[in-house]
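The structures come next, written out as structure tokens.
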Structure 1
Amino acid sequence: MIHKKIQLQVPYEKAGLSADDTNANVTTYVPEIFPEIGRHCRPAVLICPGGGYEFLSDREAEGIALAFASEGIPAFVLRYSIRKKQFPTALLEAAAALAYIRANAWEWDINPSGISICGFSAGGHLAASLLVHWDKPFVREPLGLTEQHRPNAGILCYPVITTGELAHQGSIDNITCQDSSEAMLSLVTLERQVSAHTPPTFLWHCADDGCVPVENSLRFAQALSTHKIPFEMHIYPSGGHGLALANEVTSRTAEQLAPVAAGWLGLAVAWVKERFPASKTALE
């Protein structure tokens, strides 16, 4: 396993943002490349843990990365800026992280056209933000990028998507720093931002989620459908919020064990591998 922490270099000042108290980094969980096996040009996934933009959940970080890595999908965990870091601070960090992975794809035996971004809860909001905003000037121009930071797909796990009565208000307050202007709320109401340039997306949610209402995923899926963007969605009847893997690996309480919902990982892995099949080549 190639396991290391990489500090991200993000030009916050070019976006008019403060660099104070920022410490964005990416941790790699990349299966080794062995000559006996050869290269496979594998798909990869960038993981954004949740936590309401207030903290970063360890339950939605390493365990998720190891689960993907065990399926032959190199994984990267993004530790992004939180607590009074206004939009688009974390978004620029996610874009920089994805561009870094793509720039080093050959080193890690990764298909540069097969990189997904996966997020949980508020991390799902961050992942979805990159899905819908990657082509916007306020993302591209400060980073000096064109398309290097574009995700090829998204995996959204009980994501925060919307504002208003169905919002997870804590996440929205934290990401906006309580800026309730129409301009800001429009940018972070992500179903409004879906376009023909949004990548294909896999979503899952529990119908009884009392923290982030299931309508968040439903609204995003409806917007994807309207714009004819391919998507797959699974709504589980029960399980609540914050399940992570929904098994013993990431569960702290019995309520976080949900055998039916735990099937999401296998479905997501199959979806990724179908879209981005590995192509075995000789190791050079």
Structure 2
Amino acid sequence: MRSARARYPVARHTGNVLKVAVVAGAVVLLILALVWGFQRHLIYLPDTAAVAPAATVLPGARDVTLETDDGVRLGAWLVPAGEPDRGIAVLVANGNAGNRASRAPLARALATEGLTVLLFDYRGYGGNEGGPSERGFARDVRAAQRYLARETGLPPGRILYYGESLGAAVVTELATEIAPGGLVLRSPFVDLASVGREHYPFLPVRQLLRDKFPLAEQLAKVKAPVVVVYGADDSIVPPEQSRTVAEAAPMLRKLVEIPGSDHNDAVLVHGPALTAAVAELAEQVTKTS
């Protein structure tokens, strides 16, 4: 009798452990389900407010509207080249936050270098309809490329694609289908899962992600001159990832490190070294096209 009663506490303990395990498992599943459902709110951080008229921010610029092949209308700014006009245009693809107004200093700097610039906002950004996604962004950037080529009359070989962070993945995917005169990638990552693991190491990021943005993999297929610019102290996209992206480029022309700069520092966003790198690539394109 004594040995039989001694087994009861063991059984009760085993039952408690199982209950704790079930509850813990349910909590983990709930967290994963929430991450799956709300992940785009973590990835995309749009400024959804309507943007001011272009000319009030960039003298000489004008408001234009792009239309995607699925019928979404996107606000954009066309910024004319300063003198002398190089006859080269730059399509700027933003990162995951803000809207085109915050890229005005970049457009101003590039226009001063004699480059025509198109700033546009993705769906869900800058007062645009729709919600952000990888597939949606691919449609948006194609609408921007179509408009820029039609409006300027320039062939694809005289249009540069400039991508900032997430936008670097957007223009790289575009370049696999419509080759540009050159590709400038600012703070590019290997793929979204790789940078996601840096910020959420406790989650199975690669398995959970709905949007992949496989930048380095796609860049290996791009037959166009590439310039990679990155910040030495980037806390969002690790510098080693940008260097890995550069290694994946079949036609790497230049790798530019901006010393002491973090992801959103002005010197990396629109500073002189960045602007000079774009202008230098434009000059190469001018000589070869």
Structure (1, 2) behind the derived value -14500 of helix-only ellipticity at 222 nm (-39500 (n - 2.57) for each DSSP H run of 4 or more, over all residues; to 500): 2
For distance in nm of label points 7 Å out along Cα→Cβ at positions 60 and 244 computed as 4.2, the structure of 1, 2 it came from: 2
Relative contact order in percent (Cα under 8 Å, 6 or more apart) - highest-scoring structure of 1, 2: 1
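Out of 1, 2, which one gives 23.5, 101 for Rg and Dmax of the Cα atoms in Å as computed from the coordinates? Could the numbers behind the result be given before it?
Working: 1: 17.6, 58; 2: 23.5, 101.
So the calculation was done on 2.
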Which of 1, 2 leads on distance in nm of label points 7 Å out along Cα→Cβ at positions 124 and 156, largest value: 2
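Quick note: the coordinates plus some simple rules give every number you see, no bench work behind them. Just so we're clear, the structure is a prediction, and the values are computed from it rather than from any experiment. Cβ atoms are built from the backbone, for glycine too; each structure is taken alone.
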